[in-house]
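What follows is calculated from the coordinates using simple rules that are stated; it is not laboratory data. Model, not experiment: these values are computed from the prediction. Cβ atoms are built from the backbone, for glycine too; each structure is taken alone.
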Structure 1
Amino acid sequence: MRVLTTFVLVLGVWSSLRLGEELTKHYDALIIGAGMSGLAAGIRLAYYGKSVCIVERHYRVGGLNSFYTFRGHRLDVGLHAMTNYVPRDARSSPLPKLLRQLKLKAEDFALCPQRVSVIKFPGKTLQFDNDFALFAQEVADGFPRQADNFQKLLKAVLEYDELNLYAKPISARDVVSSIISDPLLSDMIFCPLMFYGNAQEHDMEFGQFVIMFKSIFCEGFARPQAGVRQILDVLVKKYRSCGGELRVRCAVRSLECANGRVVSILLANGETLTADRILSSAGYLETMRLLTDYDSSKLTCPAGQLSFLESILVLDKESAEMGYNTTITFYSNSDRFAYRRPVNMVDVSSGVICCPNNFQLDKPLPEGMIRITNLANFDHWNGLSEEEYKARKAAWLQTTLKEVVKFVPDFRDSVILADVFTPKTIHRFSGRINGAVYGTPSKIKTGKTHLDNLFICGTDQGFLGIVGAMLSGISMANLHVLQKT
């Protein structure tokens, strides 16, 4: 009996120790958020032998760029196109660099280039594809008096070091207006760059302008054959093959702080983790709110204000059957492009129309589809009752379609399914304050916070877009983990 009692006591102590180990499991690096940035950072660190855990609050990875099934239809959210597309033999541009850093091949993403995209303003249209020469010729033909100035702007873009993490922010509007004297051409250039990667109202930081100008005009658009899930499946498979741990439905409740460091991570399920270094892709302000010593008076970054209404429409035919072969249309119904938080619930005076079927696909998509993006006001959407919320979504969808068919063939009779994402949807699924897709306008380029072992990656670090987000995760992992250890 004494031997049995001793065995039971030893077993109880061992079980307690095991339980303690599980509740305080330690990692070299913990990453908050399994979006593009978090997954890329995780791959980079796990590949070099670091013990890494990614915690994701939702059951599906992707963050702002994910996919879902609605009434039997598989739909993407977030991703319209990947920027920075270049031929497979190119080596010095961002996409090939990214693939090398992640130990992936170009064919892993199965990218299909765009056909042609357009910027449409009253009385003016500029076409561009994945050959910069077309856009340059369009500008020369449409704005002959600005042809030389456009070449000067191109020179300024190519000479600027947009990857300098310590560069002082300067106004892109000031730089561009000092070179391009026609405000219409200036606004037509800014329109796609702002819609696809700008958190600032009215203006744009010049380094971000350079990044977006190169990625959209100098390089170009492509779409994974299977949509965003193609990228996410590749990233998750690579991460796990390198030994990384991924926990979904695993929200962070708080980051416990002491002596200028995060000493532990408390999860919503009550579990506690520790890590030498923490990378957060949840957003700067969103991450600061997780700190046990959170003090809003000490934060200098303002909350982002720019959010969007995203309308996803499934058609009974492809847009090409209606005579429309354009991949993406950026439009404005005014000579002056206003990029700001709308006064009303939605601003339909400008927007983006994306046709996934109009990429150079390896095989046709199972159904026709059009996606429309417009600026929207979070506060107006967030305060509605459920019944009013549904009614407003339906009403604004019709208002949006009425404006959009001024720029593309009228496809409304071909719509067999519609789903609408509002700023409230974005906030609910991403946790972003104000549903701000591009986060705070004041980016944390170095990724550093006031805590020695907590760093920001992703949207609020400052590299935006699909490729930009992955490069952000890689660069922050390199800078703050691999180079330090």
Structure 2
Amino acid sequence: MSGAAAHDLIPAPRAVETRCYIGGEFVRGDAAPVVVVNPATDLPLAEIAGASPSLAARAADLNAHAAREMRALPILKRVELVRRLAAGVRNEAPHLAALLTAESGKPIVESRGEVEYAASFFDNAAAAAEMAAGELPASRTADRRVLVLREPVGATFAITPWNFPLAMIARKLAPALAAGCSQAVKPAEETPLSALAFARIFDRVVREVGAPTGAFSVVVGEPPQVAAAFITHPGTRKLTFTGSTEVGRVLAAQCAPRLLRTALELGGNAPFIVFADADIDRAADQAMLSKFRFMGQTCICANRFLLEASIAEEFLARLEARVKALAAAIGDPTLESTRMGPLINDAAIAKVERHVADAVARGARVRFGGTRARIAGLADRFHAPTILEGCDPTMACACEETFGPVVAAMTFRSEAEALAMANGVPYGLAGYVMTQDADRLLRVAEGLEFGVVGANDGAPSTAEAPFGGRKDSGLGKEGGGHGLDAYTELKYVSLRVRAGS
């Protein structure tokens, strides 16, 4: 690539919103500004005035008020709102994808995929809401009827991550609205622009439908201050958070005094198990999907590659051929040909380098990559896709979530050993198994202590499935009909019935 200036390589997206969206209005914040920087160029994209504690408290008040209005909204109106939001997202796909790429560094082809993924959550929530029903269990006595009503939780508060800044809002907001709840979102400071662009879509659609305009808010600002305003507000009924285990523990402790309902999708350390009876080419293809999506910066990307010893070399050779091709497609994330962009920030690439250095110091070998990929005119935040072989469970790349484009390969000799290695971490978000033995596929899928299992599938995420982790990877489910259930409360009504004459 030539030495052109960064601003010549990556054009800025069209004008972006720089105000919070609170109570159906775009409001200028009254606290320190949040500066959004393009990770590929280091150039600023926008400066958003953040919300002070008092403005965040006002947003929490309006969120609680909107919840009461949403509760009264007929189901058909809710379904119409959610379906039209799906259409609105698809209509704005080019703009939303450009914003996602600009603020996160995600390759444009992946950003388009995220926009469609986000829209699919609205589709799914609308369908689930249409099918939602209470219950009328059989009564043990003739003079009683047992009614089980499903009612909205109320006002909810969401904290979303930077790696899927649009899709994670959709995963949380779509079922909330469909169930009759309101939701205020605190987007990650790195990637608030797509959230605010979606707020423009919401503002238009909600007015066309005639639903409460305050049912959705975007509050940008310092995480502790914004979170405290919502968590302590008496009207807030639920917190949903996607992020690190460390922050999740802090939020759970803050929610405990109020017994606030929580859904926490936290860190992972996904094993990718390849047995000798696997289709090796298929396994390598699925490994590429799992490991290198968004440069390995996904919560369910494979972290530890557990390979049966007899086929470890064959698998790594075929994976290496694919990784070499991927390495040739690093660059400007706005280009159609690019498959790998920058990591999100300097701390992210420093962690990748620390994991590689630690593994090498402990005896692992770099089979491919292992260094930064420096590209003329762009920020020094790109890293080559990397394969480490000869790793062991004590290395940082196996004990910690790398969140970068590094394959940490190690071997096993039996199914029992593979399961013990896979489950031998405190995390339980996602795990993968590659085998053509149907019995083994079922045994291992059942034996993996993870909330999501990819069985011969390296990309298991889908809007219609319940998504969430176990152990230190969190609690609660999002997605599918279970995602709608998570925004409802069950009420039991016992009804006495007089005997007929």
Structure 3
Amino acid sequence: MATLCNSSRFTATCATADDWRYIEDSTPLRVDPSKRTMYDTIIIGAGMSGLAAGIRLAHFDQRVCILERHYTIGGLNSFYRLGGRDYDVGLHAVTNFTPKGAKKGPLARLLRQLRFKWEDFGLSPQVGSTIAFPDVQLQFGNSLDLLEAEVAAKFPEQKDNFQQLLGKIIDYDDLDETNFGGSSREVLAETIDDQLLIEMLLCPLMWYGNAREHDMDFGQFCIMFRSIFMEGFARPFTGVRLILKNLVRRFRSLGGELKLRSGVERIKVENGRAVGVVLDNGKELEGRKILSSAGLVETLRLCEDITQVDETQAGQMSFTESISILDKPPKQLGFHRTIIFFNDSDTFHWNRPADSLCDIRTGVICSPNNYLYSEADGELPDGVIRITTIADNDRWMGLSDEEYQLEKLRWYDRTVASAVRFIPDFRGHVIDTDMFTPKTIRRFTWHDNGAVYGAPEKRLDGTTHLSNLFLCGTDQGFVGIIGSIVSGISIANQHCLRD
């Protein structure tokens, strides 16, 4: 789940000096940047996909420069410090978890491609998660066995049908773009007879990676099913900062350049090719190829050969997230699950709210405390519960400053009230809170509509109308931390390492 922090307080409290030392230090580069007149690759955006692409290319001695408009890295997966506490933004969980020594799966592949050790990500597996509907709950963990048993117990007449669905998912080839499209709801209806089970299976998969309202591309369904139900959830004890620090350190050690506060004002185009970028401060950089993680619509808008962009291509799904700091771990209050995906009716609605700022009928409840950390890690310093709801970007953006602050308070209360229908009521133990909205996402990512999962139509091959400008990240098609990293690697391999 991709999130950002409270925009009203982010600037002054983003991180400690120690946190920034690994970004702002003067570590010598392999090549003196003052002598560079041309980069092999310019990467727009220092999120997970951009950093991963940069590392992959720098491994092959490419001259790479990553440009980031903001003073922080991570994009939709970052961190900040507020009131003496550390907050993750964008990390409910790392999906696609496989244990140490596994040779298959996205996590194992990206570790090989970026030459990291398994320990470098410091992942601890989940305790266990739940899909909670009014009369039925399905438990699942980091293997398919528990979900299979739950389906057989709660929906015994669907046991064989569920096995047929698993066969379709296993047979899906995520390298064949022709198989990506198609309605998940139609495929599920062809296989499963119980509509409630269909809704319950869609709920967590849409919540964790679906840009399309109401339905889901079947290819995306298969990818998310594998990453959540067949592999699973994990988290570094210290949060997303560990992954980001290791990515930045590796990139810099290979001679890569990372320029913060260096937004791209436009992409220069000559004879059907991108030849470089002009920064917000007027400085020009030349590059043989450009990778952009800014999003499809946002990237096209930067190209100086395009005068009008079809903004209807941008995604609509945005969110709010409330963060509650507790005076004790949630498990002491009776909340032992890692993540709960809840829905308060038998029908799961996945669309922008029609007539309000938020839709609290469905949501995600997560506690970073409820992972199987090692004895050496110990316990997190505070109890934390995070609750995510669907939000309407236009309504949040249209509020005055005074209205905005008031509505955040109102919707924090409403969000928590909705969530405690499915977990123990923790409201008497809250000692601090924070909340972000689509306005926050828009401010710190520049994504149209505050769209967390980007455009519904993905560019799986990463290509654009320019022969040397490519997309990586959310609008290329992969989501989540592991997906974003894999996206950067894939596009770098496919388009920047074959010359």
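Comparison across structures 1, 2, 3 (criterion: distance in nm of label points 7 Å out along Cα→Cβ at positions 59 and 323) gives the highest value for 1.
Out of 1, 2, 3, which structure matches 95, 49, 47 when Cα extents along the principal axes in Å is calculated? It must be structure 1, since only it matches.
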